[in-house]
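Each in structure tokens, the structures are laid out below.
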Structure I
Amino acid sequence: MSSAELWSGGQYELVAARFAEIHDALVESLAPRAGERWLDVATGTGEVALRAARAGADVTGLDIAPRLLEQARSKSSAIEWVEGDAQALPFADGAFDVVSSSFGLIFAPDQEIVAEEVARVCHGRLGLTVWRPNEGPHAIYTAFSGEQPAWPSPDDWGREERLRELLGDAFELELQERVWWLEGDSPEDVWELMSNGAPPVRALLDSLEPDRGAQFRAAMLEYWSQFETAEGVREPRRYLLVLGWRR
């Protein structure tokens, strides 16, 4: 399955809506200025791009998944929406004052090329959100997919030494540890959200035979049950807010 097919599957907008506070923090930290050129890589449903545009930036949003771009395009005609690959950005060297990506470019297969492309088109500020390694659900995915974890893994972007290896030569970096909470009324409620709204989970579930799919669901429910509180499930997901200034 191609990346475009994977990320066009499911209803990612359900999960993206839960990231509002993260998108707010990312754009605020980058301090948009009126008229500056801003690229949001792997823009998804366009939430970061929309915030930057509202702050006055001249924004381009790029994504590999046509379905997500259709949703983003329906929200604003003031933003240039471009279908493209983060590993081959269709822009000139130094074309942008700001480059951002919220849990997006981390899923591109070739980390070195993505980092080189971001540095190539950015002559100013960089802002990313990247997941810290999360072994809990990933171990379950691996057990049911029958495959070894992808290497390199998107989790690598959440390791400080790897981030500096990828971006440290081009950018002066500042890393801020933060926590987002995956919440739901019950483990079943969280399963409904993630099995419908997280494309990698949806793709795995669709690939399994019914009995195996039921076992996958049961394993995930057991996992989320350990985060139940009186108010429902609250699973902490650690991430880094990464800010960079072009050297």
Structure II
Amino acid sequence: MQLSDRVAIVTGAARGIGAATAALLAQHGAHVAVSDIDADIADGVVSQIMAQGHSAANFPCDVSRPDQVETLVAQVIARWGKLDILVNNAGICPRIPVEEMTEEWFDRITGVNMKSVFFLTRAAAEAMKLNRFGRVVNVSSTGGRVGGVHNATVYSATKAGVLSMTKSLARHYAPFNILINAVAPGAVDTRMFESIPADGVADYVATVPLKRLAQPIEIAHSILPLCLPDMTWVTGATLDANGGVVMM
């Protein structure tokens, strides 16, 4: 129970990596705020966590709205008295060719994937200052390293922005013992990858040394160490969890 009585927010926690991470943090003792725009599905995640005897609650939020992320942090602190951990996992990746990208979609992708990381991290870190302790993990992507594939130009740009933002925020909040890192997953077997044609998936898997897609729980296990209190000397770093397809 390495996270006993710690309080965590996980965004995009209704499915995939977010749901797996929320469950894993709860298993290690954290009170977990399961946050997602799809509140009904998030309720199911909360129910599963609580059925295992762990602590969780549903906090619906559109993370692209700065006013809503401020409210999210306030609600979590009102529920559990503090905030120790934030996992910025929420993200969208509509597969839109460059020629068909609209301003509306561009703004939506950047709002969910990148703007949310800044405003929610700021809201969380300002609260974490009070206890001079915090752990923030930003979920980026291998696309942020290499530019992306399969009609993901804007998505990949936002994930590269997350990597840079992680470094600058880590420097800013380091004096308060708030450590901010990133995890950059490769292709994971979630609905985000379901829209890619089977031959495209096969072509990608052929480039992966481990020759398969990741499962969400594998990424959750990459996120967990960066949330632990005894991870004290790592900040501004990115863990590449991609099966070896990109080695930095």
When Kirkwood radius over Cα pairs in Å is computed for each of I, II, the largest belongs to | I
Origin of the value 64, where percent of Cα pairs over 17 Å apart, for residues 146-233 alone was derived from one of I, II = I
The value 2.5 for distance in nm of label points 7 Å out along Cα→Cβ at positions 74 and 138, derived from one of I, II, belongs to structure II
With distance in nm of label points 7 Å out along Cα→Cβ at positions 18 and 194 derived from the coordinates and found to be 0.8, which of I, II does the value describe?
-> I
When distance in nm of label points 7 Å out along Cα→Cβ at positions 34 and 98 is calculated for each of the structures I, II, which structure yields the highest value?
-> II
With Kirkwood radius over Cα pairs in Å, for residues 122-169 alone computed for every candidate in I, II, 12.5 is reproduced by structure I
Using the calculated result 0.70 for FRET efficiency 1/(1 + (r/R0)^6) of positions 130 and 162 (r between Cβ atoms, R0 = 30 Å, to 0.05), pick out the matching structure from I, II.
-> II
If you rank structures I, II by relative contact order in percent (Cα under 8 Å, 6 or more apart), the highest one is I
At a computed 0.50 (FRET efficiency 1/(1 + (r/R0)^6) of positions 10 and 178 (r between Cβ atoms, R0 = 25 Å, to 0.05)), which of I, II = I
For 15.8, 47 (Rg and Dmax of the Cα atoms in Å, for residues 50-153 alone, calculated) the corresponding structure among I, II = I
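Bear in mind these aren't lab numbers, they're just calculated from the coordinates by the rules spelled out. Bear in mind the structure is a predicted one, so any value in this text is a computation, not a measurement. Cβ atoms are built from the backbone, for glycine too; each structure is taken alone.
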